[in-house]
Structure formats: structure tokens, C-alpha cells
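Several structures are given next for inspection.
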Structure I
């Protein structure tokens, strides 16, 4: 599989709680790739958590850092990259994402909510109605996520290993269609 990819990076996009980091690590292992989580890189570069960054600098400053990190990461090859849920919001980020293969982990709102219910570290979910907030974010972002090369619709009870396997199984058909264009 990694020979088929020829070192092309895999970018995982999707909502917070979609499993981008967990599935990304499994894909990296399977492909013999390195793994990068853009949120981790941003937190390291800024010397504080994403939650602190949002609180102290605001979302716009965070999104700028996110774009800067993405620009640097796309210069490398043989990486699986878990991106922040909102990375698709800025058009310029797509120019970086399209250097690789973009995989959308599409997870229903109910499942996202169940996964994130106990997670207090998500700045965008500090809301009176987190489920409604998730729904509105997903509605806003779906047209952007749908620009991905691969869409994997995740179902309740599906293991990260199974999701990673589905991504791997889908890649050859996507690569063939891209070569055909």
C-alpha cells in the first residue's frame, strides 16, 4: 500500500471526536508512515494548550497558527496527519491539504456527542447546548469536508482498527481515479 501511495501524505479531516488522532496513528503504523497531530504541534509551538490559546488569543489567532503548521507539515512526505476539526474553514488550507490524500471521517452528531460528553478541553463546546453546537458546526462544515478525496462514514460500535482498515481498502480506488484525470 505505501508503495502505491508513493510517500503521499494522508490528511484526516472531520469533526472533533471523529477519531482522527486514533485512526491516524493506526494508519501511520500500517503504512510505515510518521504521525503528526496538528493540534499537538500547535500546542508545542505556542507552549500552551489549545484551550488556553482559544481563551487568550481567540479562534482567529488559533486558525492562523493552524495554517502555518499545515504549511510546514505539507513539505514532508510519508506522514499521516490528524488535523483540527476546523482546518477546512480556511480556503488556503485546501491548497496544502490537496498536496496529499484527504480522508474525511464522517461521524454522526449523536456519536460525536457521546464521545465528547465528558471532554471539557474542547473550546468550541463550552456551550449551553453542546449537542446543538456540534450539529451546527457539522452543518457548517459538511460542504467543506465533502471536498475530501475519501469519505468514511463511521457507524456506532465500529472500532478504530476497522475504520483504519476501511481507509486502507478505499485508497487504491481513489488513487486510480486520480491518475485517470
Structure II
């Protein structure tokens, strides 16, 4: 059975992170749904890249996903942090023991605001790590703590995406995807 991943996007998210996540997860034959929290599907990333989401988040909130991922970038991570339907959906994902993941500013801004980092080991952009409480910051590119997966920033985007593949589909699938990139 194919795994399903939801990548949630907003205006001002990081270009490199978003495209890397979408590309690598699709290379792994994961059913990826890119959903916009904005009032439209066409978004502008922080560096000007135009990205068209597959759907609106409101249209897929009730669906089941094996993984929900939040790219970073400012102000995109702030938009994600303030979106209450997304916050509720991520809390449900965490409570169900399903994977949720974020990178760069999104762990400290969004996941922290959602209350899903309590007692977790995690990482994020050091520029926002001072906003963390109730969790343990780990200075590593990618950190897996149970069903919570976090990454530092754009330099870790490929490693983060590959770790998501590994957690969802196993080491063999990760290795196969890496061969398509190398």
C-alpha cells in the first residue's frame, strides 16, 4: 500500500526546502499532496519561486496521511504557526502516533505553538531556537524522536527528505531514491 504525505505550504516558505521535499518524496513513490493554507493555490516562496499547490488544505484536513511536513522559511513558517486548522490537524497526527515533521523555523514557530514538542528531542534553525521550551534542542542536521522528525535548515533539506523516506518506507527505499539523485 502506498504511503501518503501532506506537505503544507504558505506564502513565504523556503523555495529549496519545499521543492526538495516534494521531489524526493515523489521519487520514493510516496503519494504527495501539496496543500496551501492561503486562499489560493499559487504561492510565492521567499526567494520568488512560484509554487502551485495541488489543493487547498481545507479540502484535505479530514484525510489520513502517514506524514505531515512543514517546510521552513520566513515569513512562511509564521503563517503556518498561526493557522489554527493546521495546528489542530498536526495535534491529531501526533496523538495518533503518525509522523509529523518540520524544518528550519517551522519546528520552533509552528510545532512549538501547536504544543507537539513537549519532552521531544528536536532541531531547528538556531536563529529561532531561543523560542523553544519544554523540549531539548539538539545541534544536528536532522533529529528523529519517535514520530517527530525535525531538521535545521536548507543545507539539511536533502538529508531531511531522505530521512522521511527512510522512516516511511525503510532503508532500502531510501537507498534506491539516493541512487536516482547521485
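No value in this document is a laboratory result; all are computed from the given coordinates. Since this is a predicted model, take the numbers as computed values, not measurements. Cβ atoms are built from the backbone, for glycine too; each structure is taken alone.
What to note about this one:
- For relative contact order in percent (Cα under 8 Å, 6 or more apart) computed as 21, the structure of I, II it came from: II
- Computing helix-only ellipticity at 222 nm (-39500 (n - 2.57) for each DSSP H run of 4 or more, over all residues; to 500) across structures I, II gives -9500 for structure II.
- Structure (I, II) behind the derived value 0.6 of distance in nm of label points 7 Å out along Cα→Cβ at positions 46 and 62: I
- Distance in nm of label points 7 Å out along Cα→Cβ at positions 126 and 142 - highest-scoring structure of I, II: I
- Ranked by mean count of other Cβ atoms within 10 Å over residues 30-37, structures I, II are led by II, which has the greatest value.
- Computed 38, 28, 19 for Cα extents along the principal axes in Å, for residues 94-165 alone - originating structure among I, II: I
- Mean count of other Cβ atoms within 10 Å over residues 118-125 - structure with the largest value, from I, II: II
- Answer label among I, II for the case where log10 I(q)/I(0) by the Debye sum over Cα atoms at q = 0.13, 0.32, 0.33 Å⁻¹, for residues 38-85 alone, calculated from the coordinates, equals -0.33, -1.40, -1.38: II
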